[in-house]
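In structure tokens below, several structures.
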Structure P
Amino acid sequence: MKPAPEYVPPHALLAGKSVLVTAAAGAGIGFAAALRCAEEGCRALVISDVHERRLAEAVEAIRSQTGLREVHGQLCDVSKEDQVQALVEAAESRMGGTDVLINNAGLGTSKLVLEMSDDEWHKVIDVTLTGTFRMTRAMMRAMRPRGRGVIVNNASVLGWRAQAEQAHYAAAKAGVMAFTRCSALEAAAFGVRINAVAPSIAVHAFLKKSASEELLGELTAKEAFGRGAEPWEVANVMMFLASDYSSYMTGEVLSVSSQHA
């Protein structure tokens, strides 16, 4: 197994930008992305989550680790349209406009299709795919009059590849990919870029609690480096897509994976 590289130092990729990140509490990709945004020089940051205590802890952690004072938390369940509207309105107000939206909110469970209820199917689709749609729609409406902005979606390699017990999640993430491509064409007309990342497996504390050691071992064995990604390695690619370095990219889905073919 090849060890993870050293943490990459910041390069001011988001200097002067304002950023909104959904589902950013905890120890996963969302928090890593929010922390990275602050490290990369964003002037203001709003993060959301459904867990009040974890959200407050995430806000304080970002402030203390980066020195950025303009970090704000807002509770939001992206399956609720009124909460999505409230989140976008709060971000617009607190930051004087939002330059970058990172759609990280998603929900995954494991269940065989034969045993899956309609409710289980709809819940994963509603948070993962429809939640991305709701957030994008609201933010596009805010960004259009300004004629600029960037949206980065979090998809998954399961949008391309098959895995048992993941039909609902894979369908949702494939939908995020298609939605990214189609919405990007519409947003380009008013200067807004929309792209996505597609990670394979990013290992963090929550995943270790929710997945068995056997499954994690099986998944990481498929990776060329023999390990899962660090959440910040996925966040780094998000930073590239959020920055002006990707100014001619839109409608793209970048694989953040070292999986064997």
Structure Q
Amino acid sequence: MKTEYKRVPALDKCFSILELFSKEKKSLGISEISKTLNFNKSTVFNMVYTLTDLGVLENGDNKFRFGPRLYVLGKAAGEGSGWIHTVHPYLEEISQKTNLTAFLGMRSDLEAIILDKADSAMDLRISSEIGMRIPLVAGAHGKVLLSQLPDAKIEKVLQQNVLKRFTPLSCVTRKKYKEMVKKAGEDGIAIDKEEYIEGVRALAVPLNVNRKVLQVAIWAVGLKGQLKDEVIPSYSNLLKEIAKKIEDRFAS
């Protein structure tokens, strides 16, 4: 027997907006959405900003795109976010070969959000939950995520962020931090030696998943005793090689 219920028109419109983003595969403004769907502009405005508050959409200079919460939900839904599933075995490979915890994350405005992870099998390990937001201008992940942006955008992000002294080794000088971001872009890797958390080190590489509006990275994190100076070169090469394998998958 069919269940009787009262359909909610607002939800129909909401999903029409989300479907438009999936078809267009680019950032969209309020007027563009309203015109394409023939929806009242004020209705679109309120829905889009509500979705942005929920993290389902993300606002970049009044152009909207899918937000981090949607990717996390997609990961939970299984095949809903295929590219995250494509990357996961490579996170497992990093963790198995280094005994470090490997993360996949993306830039979300002034933060980074963890989309997936592979925990180390070691009893002593660094771990954070999927969906967790962490500061953008902190650690190796932030440097490689920012390195994917044009100079003007990097400057804007740094103007909006106060460089915080998380540890005595944190960089709190904007000019020096920009140089570190530039070097991360040139080298294809960033290193964090206790800049974000005392006793913790990390390596991060940028990742091109063929999504123009996304800045994505993978990084490996461990205690200082796990990520010693002598293993950094070999682990750096491993992360770069794995990033290249992943990018080749998305390029085909």
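Only the coordinates and a few stated rules stand behind these numbers; no lab work does. Just so it is clear, the structure is predicted and the values come from calculations on it, not from any experiment. Cβ atoms are built from the backbone, for glycine too; each structure is taken alone.
Among the shown structures P, Q, from which was the value 7, 29, 32, 20, 9, 3, 0 of P(r) over Cα pairs in 10 Å bins from 0, in percent calculated?
Q
When mean count of other Cβ atoms within 10 Å over residues 15-22 is calculated for each of the structures P, Q, which structure yields the highest value?
Looking at the calculated values, the largest one is P.
Can you rank P, Q by FRET efficiency 1/(1 + (r/R0)^6) of positions 63 and 111 (r between Cβ atoms, R0 = 41 Å, to 0.05) and just name the one with the largest value?
Q
Out of P, Q, choose the structure whose coordinates give FRET efficiency 1/(1 + (r/R0)^6) of positions 47 and 175 (r between Cβ atoms, R0 = 35 Å, to 0.05) equal to 0.90 when calculated.
On the way: P: 0.90; Q: 0.25.
Comparing all candidates, it corresponds to P.
Ranked on relative contact order in percent (Cα under 8 Å, 6 or more apart), which label among P, Q comes first with the largest value?
Numbers: P: 20; Q: 15.
Ranking P, Q on relative contact order in percent (Cα under 8 Å, 6 or more apart), first place is P.
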